[in-house]
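K.L.:
Just below sit the structures, each encoded as structure tokens.
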Structure P
Amino acid sequence: MNDHLAVGGRVVLRHIALTDADEFTARARESRELHRPWLFPPLTADAFAGYAGQLVEDPAKHGFLVCERESGAIAGFININNVVQGGFRSGALGYGAFAHAAGRGLMSEGLGLVIRYAFGPLGLHRLEINAQPGNTASLALARRAGFRLEGFSPDFLFIDGAWRDHERWALTAEMTTARPGPASG
């Protein structure tokens, strides 16, 4: 397919599109138990239209889908938010796996592809992940991808009706040069 930004061994990376509403929201509804209380992706077509519209239209946001290479099924999503260019050249990652793909390593591979894309074509220097301390799956993904723990921020993000503490993790382009990236094809 022409719309693949990167191809790995088991996943492909592509931009999110408004036409992904049906599959994305169905997978989000199936994954509510997995996502709560950490993540609240859009569950309806209207909510998805607002979510995807921002990712498509806002130059400070980039929305990606991690899709299974063989079937094309959406395994999860990774967004680069709050992109700042100039001397900062940084963005903040947000992500989620869908239940059918959780624990299979697909998001690790997809995150590797996003990192290469961010530090390559997007020209970023730094990526950040902010995760709640109890979100062990998210923290494990950050560690596997080579992010380093940089600090703790109390009352950092407003999620599910309250200000939540977060650990701050970061990765720079220089940190990735010492390790091999995922295979691409």
Structure Q
Amino acid sequence: MTDVIDSLVGIAPGSKLDAIRAQRTEARKHAQASYASLFEPKEPGGVSAEERHALAAFVAGLHAEPKTDAFYAAKLPATLRTAVAAEVATAKTQGPYGRFPKGPLSVEDAPGPRWTVSTAGRAVLGPRLSAAFEHTHMLVFHPRDASAPSLQSLLDAGWSTNDIVTISQLVSFLSYQIRVVSGLTVLASTL
């Protein structure tokens, strides 16, 4: 498979940007391997390909990264793609928000809105993806507030412990991929 980051940025083989990326072969190789393990796993476990792409499109939408959003959203059926876009529109905010444990970092506490999937969104997404989207929003905008109750809501919606790990890995990887794509896109505009 073609390197996904190269595809998203539009890096042509032999270009200046390709040469720059080639200087970080291990980073390039591991980013692609992470993509493959998360989106093309040999054993998908309890998180389907459609759920993975819906979560990816949601994360990319929250980060306002259009190329990455379009890439993952294109893999979804039209009804789900529309529902994800509608939820992104209501879920966007700035962040990060949350509270640190009492101590010196408490001065950085920042209150922020809690988001929930709309009634119309729940009808399309179902209870599992709705819970996963709400958890994902918390990870993206309220990382300091991760707690047992938020994980319990995923278990209550039918996700297994392994599924929750996969969801968290997806969110983490997408945050990384989006930042790399954004950075390389800016760099490409200067070459």
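No lab work stands behind these numbers, since they all come straight from the coordinates. Since we're looking at a predicted model, the values are computed, not measured. Cβ atoms are built from the backbone, for glycine too; each structure is taken alone.
K.L.:
Match the computed value 1.00 of FRET efficiency 1/(1 + (r/R0)^6) of positions 26 and 170 (r between Cβ atoms, R0 = 41 Å, to 0.05) to one of the structures P, Q, and report its label.
P.N.:
Q
K.L.:
Between structures P, Q, where is distance in nm of label points 7 Å out along Cα→Cβ at positions 10 and 34 highest? Each step should come with its number before you reach the end.
P.N.:
Details: P: 1.2; Q: 2.5.
With respect to distance in nm of label points 7 Å out along Cα→Cβ at positions 10 and 34, the highest-scoring structure among P, Q is Q.
K.L.:
Matching task: -21500 is the computed value of helix-only ellipticity at 222 nm (-39500 (n - 2.57) for each DSSP H run of 4 or more, over all residues; to 500). Pick the structure from P, Q. Show your work: numbers first, answer last.
P.N.:
Values: P: -8000; Q: -21500.
For helix-only ellipticity at 222 nm (-39500 (n - 2.57) for each DSSP H run of 4 or more, over all residues; to 500), the value -21500 is produced by structure Q.
K.L.:
A value of 3.4 was computed for distance in nm of label points 7 Å out along Cα→Cβ at positions 42 and 138; which of P, Q is the source structure?
P.N.:
Working: P: 2.0; Q: 3.4.
Answer for the origin of the read-out: Q.
K.L.:
If Rg and Dmax of the Cα atoms in Å comes out at 15.5, 44 when worked out from the coordinates, which of P, Q was used?
P.N.:
Numbers: P: 15.5, 44; Q: 17.5, 52.
Computed on structure P.
K.L.:
Which one of P, Q has relative contact order in percent (Cα under 8 Å, 6 or more apart), as calculated from the coordinates, equal to 27? Kindly include the intermediate steps, with their values, before the conclusion.
P.N.:
Values: P: 21; Q: 27.
Checking each candidate, the match is Q.
K.L.:
Identify the structure, out of P, Q, from whose coordinates distance in nm of label points 7 Å out along Cα→Cβ at positions 130 and 162 was calculated to give 2.7.
P.N.:
Numbers: P: 1.8; Q: 2.7.
Checking each candidate, the match is Q.
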